[in-house]
Structures are given as structure tokens and as C-alpha cells.
Structure P
Amino acid sequence: MVEFGYDFGLVGLGVMGRNFILNVADNGFSAFGHDLDEIKVESLITEGRDSEKINASSNVETFTNSLSVPRKILLLVPAGTIVDTVIESLLPHLDKGDILIDSGNSFFTDTNRREEYLKSKGIHFFGAGISGGARGARLGPSIMPGGSEEAYEEVQPIFEAVAAKFNGEPCVAYLGPKSAGNYVKMVHNGIEYGLMQLTSEIYDILKKLGGFSNAELHEIFKKWNEGRLQSYLVEITSEILKKEDEHANGYLIDKILDKAKQKGTGKWTSQNAMDLGIPIPSIDIAVSMREVSAMKEEREKASGLYKSLGTEKVGKDELEKAAEEALYFGFVLTYAQGFHQLTEASMEYGYEFEPSTIARIWRAGCIIRAGLLEEIATAYSKNKKLSHLLLDMSFVNKIESTLQSARKIISAAIKNGIPLPGHTNSLTYFDAFRSKKLPLNLIQAQRDYFGSHTYERIDREGIFHTEWEDLK
């Protein structure tokens with residue numbers, strides 16, 4: 001054990017880990033890294049330059065002995081069994097009261113299990129989601145910690161120093177007990193899936209129905225990013241669309257294979273929403289469309305078997321205006337579904353979430369940062385009991401002003417055979433949400449008919465069953 005040592009330790013010196021630890025050192029804290037890969041260790045030492053501010057070792061004992069106590073160690077390794085392996089490698093070298101922080105997109109139930117296991121050994125453990133990619137890790141990410149509040153307070157000064165800032169306010173806050181941090185990061189990633197799908201669909205319909213060039217699309221998304229659609233994803237879409245190909249003539253976007261991969265966090269969001277009984281169709285379909293995109297061979301065969309409907313060009317000005325309003329509508333619906341899941345999960349798992357706090361720490365640094373989040377934070381701040389974002393009057397007005405354009409864009413897409421599942425699911429969700437009566441009364445009747453599952457009535461209390469057919 002050492003009385004004096006480095007302020008902060010980090011295991012996993014890949015791109016994210018190296019950038020995060022350099023960020024820590026840049027903000028006045030000494031940091032020590034650990035990785036079994038000697039090349040990564042040497043690279044960090046070289047880049048850090050000043051060994052009193054930043055150092056690293058491939059030896060776990062050297063690493064732990066170099067840290068001040070209580071040790072504060074962040075794990076930035078892939079989710080799954082490797083996290084357990086790293087924990088076991090560290091345990092013999094830790095003391096009671098030391099702190100381990102998992103920031104590797106672990107599934108929230110794994111975090112609960114690890115917290116209980118390490119608590120029995122006197123070690124603090126909590127999850128802290130980190131969003132912003134490599135650039136965010138280096139210059140300021142959004143950080144989503146949960147778990148032991150006592151342990152978080154030990155690392156709070158470091159996290160607040162390295163986090164992204166929005167109007168001077170750090171984009172980090174303690175979110176709640178147990179696996180609250182990992183859960184919020186999971187839903188963040190689900191929302192990310194939904195927003196990316198919506199944006200790609202608008203790009204597609206502008207290109208196919210409007211005949212916009214990549215250069216024109218670059219300017220459109222750039223302009224949108226200066227208005228109410230201001231967001232990281234709209235901003236980078238603009239940048240992507242102007243990138244020329246280094247290996248061939250034309251734009252790079254036109255050479256990229258249309259198969260999108262995924263790491264599982266979007267799927268986890270959908271699966272958990274189903275477990276909770278929470279509808280999030282804008283996120284669900286975004287996950288499914290990545291799976292459809294993987295069916296490249298089948299899609300190419302099908303395109304030759306079925307006749308194309310052809311496309312009817314739409315006036316550019318008219319289409320651009322409708323597309324902007326439709327994308328804004330879709331963004332609002334996706335955030336609304338994500339925040340609904342967070343509020344329901346908070347009650348189910350005892351997380352004690354403050355939705356306004358979550359919206360605020362997402363305003364800068366993270367992938368889903370957007371101007372819209374300031375308005376979401378305001379809505380939840382003024383009404384602590386708001387059960388759903390679509391019930392806030394300011395959002396009622398936003399929806400009403402963009403709804404017809406959403407219908408127009410979706411209708412044009414359907415007429416011309418252009419898939420717009422993200423936008424279609426968002427609109428269908430909205431139409432169902434605002435419906436005073438749905439046809440599910442028939443489903444309940446069907447269930448009672450074939451399975452005696454019973455039903456409730458609208459005109460009297462109680463549970464009822466009907467003998468629908470004569471079994472004699």
C-alpha cells in the first residue's frame with residue numbers, strides 16, 4: 001500500500017482508454033494506466049510525456065501499487081466476461097475501500113451482480129456510462145455514474161473536471177443506486193439507434209424523391225444543424241455528405257456498403273422495454289433495420305424478382321421543408337419513448353431517476369446531444385410528475401406543428417416504395433398514443449373466445465368471461 005501515489009487508475013488502453021486518461025492528466029490529476037499490451041503501455045507513456053502526471057505499466061502489481069488510496073480505478077474494457085476477468089486480476093492487489101468503476105457498456109444486471117460480489121469483499125463497485133466516442137473521451141464526454149453515492153463522491157472532482165461542459169456546467173451527475181449509470185447509458189444507446197435510423201431515412205428520401213446531390217444534401221443538413229434540429233448526428237451527417245473519396249472519383253458515402261453493424265446495446269434496450277411492457281417502436285425498428293441490412297445477398301436477389309414502383313420526383317423546396325419537419329417530429333418521438341422507458345425503469349428497479357438531470361448531462365459530449373434536450377430538461381423540471389414527454393404542452397405544440405409533414409413524407413415514401421420504417425413506426429406510435437379508444441377490445445374478446453382469458457368491461461367493474469360457442 002502507498003500513502004502517496006497517482007490520483008486515478010485506468011485499465012484498458014485502447015483508443016477510448018488512452019484518450020480518457022490523457023484527458024484526466026490534462027485536467028490536473030495524475031493518472032496511471034494498465035494494459036497487458038506493452039505497445040499500448042509504451043504509447044501512452046510517450047504521448048503523456050511527463051511521467052509525474054501520467055504513467056503506465058503492463059504489470060498489475062506495479063499498477064495498483066502506484067495509486068493513492070482509496071484506489072480509484074476505471075475499467076474501459078469490452079463488456080462481458082472480460083470485465084470479470086479483469087476484476088479477478090485486480091482483487092488480490094486491492095484493499096478494502098478501494099473503488100472500481102466499469103465504463104464499458106456492461107448490461108445493467110451484470111453490474112448489479114458485480115456490485116454485490118465486490119461489496120462482500122469490501123470493494124466499492126459502480127457503473128458509469130461514457131458517451132462521446134474517442135474525441136469525447138479526449139476533450140470531454142458525457143458521463144453517467146450510478147451505484148454507491150459514497151464511492152462516486154470520491155471520484156466526483158475528477159469526473160466533473162474531465163466531462164464535457166454545457167454553459168460551464170459539467171455533463172455528469174450521480175444518477176441513482178445500483179446499476180443506474182449503466183442503465184441510462186443503455187437507453188442512451190437505444191435512442192442513438194433510433195435517431196440514426198430516422199436521419200438515414202430522410203437522407204434516402206431526399207436523394208430518391210428530390211434528386212438532391214450530395215453537395216446539396218450537405219448544405220441542407222448543415223442548415224438544419226443551425227436550427228431546431230441542432231444535434232451531433234445532424235452535424236456529422238452534413239460533414240459525411242461532403243467527404244470525397246480518396247480512392248476513386250466521387251463521394252465516399254456512395255462507396256460505403258449498406259450493411260450496418262451493432263454491438264448489442266440497442267437490442268438490450270428493446271429487450272428490456274419488452275420486459276417492462278414499455279412500447280419503444282422507433283428504437284425497436286432501428287435495431288431490426290440493422291438486421292435487415294445484413295441480409296445484403298437476399299436483398300439483392302429480391303430486387304431482381306420484384307418490379308420497382310419507380311419514383312415520382314417532388315419539388316425540392318417542398319420536400320426539403322417537409323423533410324425537416326418530419327425529422328424533427330421523429331426526433332421528438334424517439335426521445336419521448338426513451339425517457340418513458342427511463343421513468344418506468346426507475347420505478348421498477350428503484351433507480352430514483354430525475355429525467356431533467358439525465359437530459360442536462362446529455363446536452364454536450366454525448367452522441368445524442370441536441371438542442372432539443374434543453375427543452376426536454378425544462379419540461380421535466382417544471383413538472384416532476386410528468387409521466388410522458390408527449391403530455392407536456394410545449395411538446396404538444398411542437399408535435400401539432402410538424403405532424404402533417406410527417407404524414408406527407410411517409411405517404412410519399414409508401415407510394416414510391418421507399419422504406420421509412422423509423423418514421424412510420426414513430427407516427428403509428430403517436431397515433432396510438434393519442435387514441436382514446438383502440439381496437440384491442442376485439443383482441444380481448446378473441447383471447448377470451450379461444451382461451452377463456454377473461455376481459456374487463458367499460459360499463460361495470462369486475463372480470464368477465466363469456467361462453468362464446470355452444471360446446472355440445
Structure Q
Amino acid sequence: MKLVWLRNDLRLDDNPALYAACQGTAPVRAVYIATPKQWLQHDESAAKLGFRSAALTNLKSKLAEFGIDFELLQASYFSDIADLLADYCQRHTVTDLYFNREIPLHEQDRDSQVCQRLTALNINCHTSSADLLVCAPIQNLQGQPYKVFTPWYKAWLKQLNNQDNTPLTAPKAVGSALNTPNTEHVKLPNSGEFRDDLWPASEQDALQHLAQFCQRRLHRYSDTRDFPAINGTSTLSPYLASGLVSPRRCLMAIQQTAFEQGWDWRESTWLRELGWREFYRYLMISFPHISQGKPFKTTPQQWPWRENPALLSAWQTGNTGFPIIDAAMRQLVSTGWMHNRLRMLVASFLCKLMLIDWREGERFFMQQLIDGDFASNNGGWQWSASTGCDASPWFRIFNPTTQSQKFDAEGKFIRKFLPELAELDNKQIHNPSNTLRQKLGYPDPIIDYKTAREHAISALNKD
């Protein structure tokens with residue numbers, strides 16, 4: 001018996017561990033291990049777990065068609081998994097375990113414990129590459145990890161251009177289809193509602209979503225991606241975060257689209273965004289302390305963060321009095337997702353203008369996001385707070401009002417998530433007068449932008 005351990009790879013297409021396990025004639029089983037107490041420590045959101053529950057339900061049905069039985073197991077913490085899998089493998093006479101590697105430190109430690117435990121029982125552990133486009137180490141001319149994105153990206157792109165990026169096909173069937181009732185839904189602990197109208201949780205929907213984006217919007221991505229009222233981004237991040245679609249499949253879609261439309265796939269702005277996703281994973285591999293809640297930069301030793309529960313609560317609930325910030329935060333809470341330009345704005349607001357520790361924002365995002373991805377979320381927050389690798393300079397502080405006027409000029413996004421301001425004209429909506437605020441029940445600004453910026457520049461200037 002062969003066993004596939006599913007994690008952030010809930011798909012048949014381009015799944016190295018599943019593909020390898022299905023070679024040969026031995027029967028195959030698959031498991032997913034819920035770790036609710038560990039998930040609470042890692043701030044996994046109810047929306048993301050609800051999305052994964054639906055994804056696993058759909059995947060379970062597909063696996064059954066291939067003759068692969070699926071089972072949901074449960075442990076409290078990662079540290080309990082080695083014994084759990086050892087017992088499971090012995091009960092089902094498993095000879096070989098297959099899984100795809102993950103990046104964060106806790107996950108690496110978990111996997112090492114599992115391999116040690118099973119190897120001692122003469123059970124073979126077969127690991128495949130993590131969800132990276134380039135798995136080979138990328139180092140500078142001095143043999144050291146890159147610390148700046150642009151030279152890393154050039155080296156990464158060169159490697160990408162010189163390697164075989166063909167996705168694996170779905171595995172072959174290992175037996176007759178199983179009679180698994182479709183009514184047996186998988187429900188993960190701590191899971192909640194998610195926007196299945198925006199992100200139906202199946203591999204087929206993920207691949208369709210990718211195809212439609214590439215056909216309809218990829219060629220305009222660089223022109224539309226900064227405007228939250230426009231459907232200009234891929235919105236594929238929930239599918240990537242839970243592995244319903246692979247980076248290699250995304251790359252192939254870019255290449256095919258570029259070929260059909262007559263442009264160079266290497267110039268794709270969306271490919272560059274996939275590069276940032278991979279860069280943050282590369283940093284987490286090269287600098288493990290990032291996985292431990294520590295800033296990438298070790299100086300200054302004391303960042304000027306302050307505790308202010310009232311300000312933090314106003315930011316979390318979308319009641320800062322800055323319409324673009326509040327609309328963005330309400331989008332996050334109501335959909336589990338936020339437009340990337342707005343992620344930068346609300347992060348800058350929290351860390352630079354309110355001087356609240358970036359880890360508070362990182363934590364709150366993970367507790368809300370349907371696309372919560374530890375490496376990308378951590379990297380984005382450290383970039384915004386100027387604590388990260390190749391981060392935004394400490395003196396770069398976004399003005400929320402001018403950003404709103406530039407990227408939501410007609411106020412369409414604000415009106416969607418702040419209906420109380422819907423009747424204001426295109427000028428008033430970005431910064432309503434005190435009279436209008438009182439009339440509409442919209443809060444006054446919780447900070448004075450000019451004063452807060454001056455204070456932040458003084459506090460952060462410690463390089």
C-alpha cells in the first residue's frame with residue numbers, strides 16, 4: 001500500500017507526490033491531517049478552512065474515480081503527526097509515504113519528525129519539490145543568498161528559461177472507481193463560511209478561473225492591476241494558497257497566452273508577481289528566523305512600535321475615518337480577500353502612520369484571509385513596515401487620500417464597501433467634510449495625516 005499525504009496541494013493536476021505514488025500497480029490511499037490547535041496558533045482563518053473543506057470534498061470524489069480512497073485524520077499539533085501516521089501506516093500495511101515539501105520552519109520540522117519515525121519502521125518516505133517554479137538554489141556571485149528582488153528575479157528568470165517547466169499530468173487510475181457517496185462532505189475543524197460565489201472550491205473551477213484570466217485580462221494586467229474597482233487582477237490567490245492550481249500550470253498558461261497573442265512571456269507583469277511569491281518563499285528557506293516572528297532586519301534593535309488598542313480596533317473594523325482604508329478593511333472582513341494595492345495602503349497606514357507593530361497586521365490578515373499564505377503575507381507586511389528584505393524605504397509613507405484619488409478616482413470601490421458614503425460626489429467621497437461625516441454617521445479621522453507622517457519620519461529615521 002502507498003499513502004499520499006495531502007497538504008497545500010489539493011489537486012490531481014501537476015501534483016508530484018500523487019503522480020509518483022500512482023506509478024506501478026500497488027494500491028494507493030490519500031490522507032489529509034487536520035491540526036486544529038496548531039491552526040489556531042498559526043491564525044488560519046475560518047474562511048480558508050471552509051474553502052479547504054469544500055476543496056477536499058471535491059477532491060475526495062475525484063480521487064475515488066481513480067480508485068484512491070481518501071480519509072481525513074486529526075491531530076492536535078504538528079508534533080502529534082509522526083505517531084499518528086506511524087499508527088495509520090502500520091494498520092494499513094503502508095510501505096511508502098509520498099508528500100510534497102513545504103517551506104516554513106514548523107512544517108519542515110514536522111516533516112523531519114515524520115520521516116525519522118517512519119524510516120525507523122522501514123517505511124519509505126518519498127518527498128517531492130515544494131510549490132516552486134525554480135527549486136534549485138539561487139545564489140549571487142559570492143555564493144550567498146540574494147537580498148534584493150531585482151537581481152534575484154533576473155537569475156530566477158534565467159533559470160526558468162533554461163529548465164523544463166512542463167506540468168505533470170493527472171495520475172493514472174490505480175484501480176476501479178470507488179463507491180464514495182457524494183453526500184459525505186469533508187468538514188475541517190474551525191472552518192466557517194467563505195465566498196463560494198467568488199471562489200468555488202474545486203480544481204476544475206481553479207483551472208477555468210486561470211484560463212479566463214489569461215484569455216480576457218492578462219494582456220491588460222499591468223494597466224489595470226492597481227485599480228480596485230476594476231476586475232483587473234487574477235484573483236487566483238485562494239487557489240494558489242491551497243494548491244488547487246500549481247505555479248507551473250500558471251506559467252504554462254502565461255506562455256501559451258503570450259504565444260497566441262504574439263508577445264514575450266518573460267515580459268509578463270503577472271509573472272513578476274508570481275516571482276515575488278516565490279522570492280518570499282526563497283527568503284524563508286534562506287533565512288529561517290523569518291518563520292519565527294522576527295523581522296528580517298536586525299537593526300535598529302528597537303523599532304518604534306506602540307500599543308494602542310483603540311486605534312488597532314478602528315483599523316480592524318474599517319472605522320479609521322479614511323474612506324479608502326475603511327473600504328479596504330471591510331472588503332477583507334466581508335470577502336476574506338483584499339486587492340493588492342489596498343494591502344499596501346492599509347499596511348502603511350497601520351505601521352507608518354499609527355506606528356503599530358506589523359505583526360499585529362500580519363496576524364489579523366491571516367485570521368481573515370481566504371488566501372492566507374504565511375510566506376507571502378509575512379513578506380508583504382515586512383515590506384510595508386520597512387523591516388523586510390528589499391523592503392519599502394522607511395520614509396515611504398502612503399497618503400491614503402491622494403492614493404484614493406489616484407486609484408479610485410470615481411469612488412466606485414469606496415461606494416461598494418462604504419454604502420453610507422454612496423451619495424457623495426467624486427470629490428467629497430475621498431475625504432468628507434466634518435458636516436457630512438456627522439450627517440452620514442461616518443467617523444472623523446482617527447489621526448491627522450500630516451502630524452502622523454512627521455512623527456513617523458522622526459521615529460523611523462534610525463538607520
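Every read-out reported here was derived from the displayed coordinates using simple, explicitly stated rules and does not represent laboratory data. Predicted model only: the values in this text are computed from it and were never measured. Cβ atoms are built from the backbone, for glycine too; each structure is taken alone.
Observations
- Taking FRET efficiency 1/(1 + (r/R0)^6) of positions 36 and 340 (r between Cβ atoms, R0 = 41 Å, to 0.05) as the criterion, the top structure among P, Q is Q, with the largest value.
- Answer label among P, Q for the case where percent of Cα pairs over 39 Å apart, calculated from the coordinates, equals 25: Q
- The greatest value of relative contact order in percent (Cα under 8 Å, 6 or more apart) among structures P, Q is that of Q.
- Source structure (of P, Q) for distance in nm of label points 7 Å out along Cα→Cβ at positions 20 and 428, computed value 3.8: P
- Answer label among P, Q for the case where Rg/Rh (Cα atoms, Kirkwood Rh), for residues 356-435 alone, calculated from the coordinates, equals 1.05: P
- When FRET efficiency 1/(1 + (r/R0)^6) of positions 140 and 396 (r between Cβ atoms, R0 = 30 Å, to 0.05) is computed for each of P, Q, the largest belongs to: Q
- Which entry (P, Q) yields the derived value -14000 for helix-only ellipticity at 222 nm (-39500 (n - 2.57) for each DSSP H run of 4 or more, over all residues; to 500): Q
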